[in-house]
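Below: a set of structures, written as structure tokens.
All of the numbers you see were taken from the coordinates with simple rules; none came from a lab. As the structure is a prediction and not an experimental result, all values here were calculated from the model. Cβ atoms are built from the backbone, for glycine too; each structure is taken alone.
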Structure P
Amino acid sequence: MKTHQHFILHKPYGYLSQFVNNQTKRKKKMLGELYDFPEGTMAIGRLDVNSEGLLLLTTDGKVSEHIRSKKVAKEYYVQVDGVITQKVINLLKNGVEISVEGKKYTTKRCDAVLISPPNFPNRTQKIRDERHGPTCWISITINEGKFRQVRKMTAAVGFPTLRLIRIRIGTIYLHDLKLGGVKKVDQLM
């Protein structure tokens, strides 16, 4: 019986959540540059190149399928452009209309709350400064995962995402894992 391997990664900004570059024009940073993962390792779900935070990896397809399911919550800390109100947070909680593969889609109910700025190191690429107006942070927890869903949700309510950091998947938290850090674990869930 094959023994599978599992990893927790703090994905930095600017990395693709994959091991093979399918783009021929531009050289992108890949997960394999951060750690010597065993053959057959796959990212469970994705974080786009501009997003950071918790990424789980495994060599077990069944574990991957379970974690990507709607049974497992994913929590994000999101820095948005402007000062969001409770009224807008309530809109996010109740579901907003976004575009998914060119079709209108209303997101499922989720948890959303205003939070204090988290204590993460500055991003490697500067976002912007105070001269461009105020920003604030919210926590959004979803159980689905449409393409760029959280970014589309905040844009739909008039508060574009400036920075997005996934901090939790199910019961696994990013905690204080250093940027680019990888931790091998016995099991994921």
Structure Q
Amino acid sequence: MVHIRTLEQRILTEGQVLPGEVLKVGSFLNQQIDTKLLKEMGDEVARLFSQSNVTKVLTIESSGIALAYAAAVSLGVPMVFAKKHKSSNLAGNILTSKVFSYTHQQTYDIMVSGDYIKNDDVILIVDDFLAMGNALNGLIDIVGQGGAKLAGCAIAIEKGFQGGGDALRAKGIRVESLAIIDKMTDDSLEFRAQ
């Protein structure tokens, strides 16, 4: 099990705050992945949702894939990811939603084949970051289009000060974040007590 303080410590020692309230954690979570930490995070997500009868894990490409995979392996279920660009092998019944990326300042049409989200599925959405909640809202929309049940959302790092997680919780959606940052400046980070 990942100790929450371990993840917070890695964020403090290796994370970089970039202009526009962007937190770079590429040295252990996004571009270069600490596989031991990732496995522990996946195991913790699985523990948190072990009683939710999850049948599939859903994420969005590309940074969320690693954690979603780790969680899916720990849960023993398949993982599905929404594509940000239509490809020639994506045809037929396509579930799609518009998502504005805070990090990239761009709107994407995310899409998943309807063959992979069924009305008897219980879907756990997993992502690396939660800021305004745009990606999660798009994925929740896709789960609804597929007629599946939403188990909840599991996040590695939530920027609590941007309100996306609290807005989802206010709608009755279960959101479990392994680390929640309540305040972020160029030279300091303050975590929410959990």
Structure R
Amino acid sequence: MPNKKHQHYKIYKPYGYLSQFVNNGPKKNSKKLLGELYDFPEGIMAIGRLDENSEGLLLLTTDGKVSNHICSSKIEKEYCVQLDGAITDEAINQLRQGVEIGFEGKKYFTKPCEVKLLNETPSFPIRSKKIRDERHGPTTWISIVLNEGKFRQVRKMTSAVGFPTLRLVRIRVGKIFLEEMKIGNVKIINLEENGI
């Protein structure tokens, strides 16, 4: 019997969804899962994760090898992050050089990464849960490009320099971009065309 052709998707993961298809956790009936967005084929898996409160580009595949490759440090992931407060140059430099965060009960020092201050607010769709507004003090948007992806890493990094994350949207994985997708959108993609 010939091998079944693998399928690959990109989705705009909404805020409040788990990056999985089965939830065996204690609150399993109250959590939203990716399978509610689309009728995906059997054997589908998320490539890496975005935590429940994060949103944006998430790739899905039926091919475990592809998943391992994209999760490796060879592939960059880019995030737009709204921070609580007006971030300082000093804090941006600390993020670039690497900061100490907790990971699996141990101290972990993040690798140097690319961090840019965004002078304009990105035009993402409005999030389902309201984010506090400017009346409660200034917010700043930055872009962070990582080659690693520890659990809740971006949130831990911005907290470590004193500017907690209010909203986190992944906009790129390698050469694949979120583009103008709407929240909850699903697209079939060809990974070879995208250099993966």
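Upon calculation of distance in nm of label points 7 Å out along Cα→Cβ at positions 106 and 122 from the atomic coordinates, which of the structures P, Q, R produces 3.1?
Details: P: 4.3; Q: 3.7; R: 3.1.
Clearly, the read-out refers to R.
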query = If Rg and Dmax of the Cα atoms in Å is computed to be 16.8, 59, which of P, Q, R is the source?
reply = P
